[in-house]
Structure 1
Amino acid sequence: MENDQLRWGESCDLSITAQDAYGNVITLDETWSGKYRVLTGNGSGTEIEAGALVIENGVATATIDTGAVGWAPGIYYYDVRLTDADGYEYPSETVRLRVVATQTEPN
């Protein structure tokens, strides 16, 4: 499991590329789709945020905004899931996201 850290109220841009089992880069194009989700509770808790990934120039992207409603300092988990033109899904590993307190609450 990978780890990321943000300050509460910051945004994080996810940028996802895909590789096959041999480590070869898979070019993501308009036939692919993707989504992400952020959960509490070791990845099995309440969904805090979820959305579609934007696929452009071979890369899937999304922005996580920890200043949005529902976020607070703490530990979260996120993952992404890419789907090819044939409907096969490719889930990522779960990534641990630590959101640390700021001196003031986000706006």
Structure 2
Amino acid sequence: MADLYANENFPLAVVQHLREMGHGVLTSLEAGTANQRISDEQVLAFATRVKRAVLTHNRLDFKKLHRRQPKHGGIIICTNDTDFKALAARIDQHIKQNEPLETKLISVTRKI
């Protein structure tokens, strides 16, 4: 199972489903970094420092960061999906297919 860091914009319901699946997910609120206007670079640096992959909906910015800073704990970018359980299942599936997550950019899209 993966150690993850959920960016501030990431739904808590998805975090809870991932935890039920056995993943260790730390939220920005739990880390004490919520509501502080922390830059994406700092989010990635923090996650890397604590050996976690970032979970985010901020796809464009984190794609750019991955190109500029390819050494990180992993980045999982997701499209918005209000079916939180299904999104968590897709994230879990992508994690299992891509472990270890270090240096990887993983894109999880919504099924149509």
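Here, each number is a calculation from the coordinates, and none is a lab measurement. This structure is a prediction, so every number in the text was calculated from the model and none was measured. Cβ atoms are built from the backbone, for glycine too; each structure is taken alone.
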**Study point:** Answer label among 1, 2 for the case where distance in nm of label points 7 Å out along Cα→Cβ at positions 42 and 74, calculated from the coordinates, equals 1.6
**Key:** 1
Point to revise | Among 1, 2, which structure scores highest (criterion: relative contact order in percent (Cα under 8 Å, 6 or more apart)) | key: 1
Point to revise | mean projected area of the Cα convex hull in nm² from the coordinates reads 6.3; which among 1, 2 | key: 2
Point to revise | Which of 1, 2 yields 2.0 [distance in nm of label points 7 Å out along Cα→Cβ at positions 50 and 98, calculated] | key: 2
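Here helix-only ellipticity at 222 nm (-39500 (n - 2.57) for each DSSP H run of 4 or more, over all residues; to 500) has been calculated and equals 0, so which of 1, 2 was it run on?
Structure 1 accounts for this read-out.
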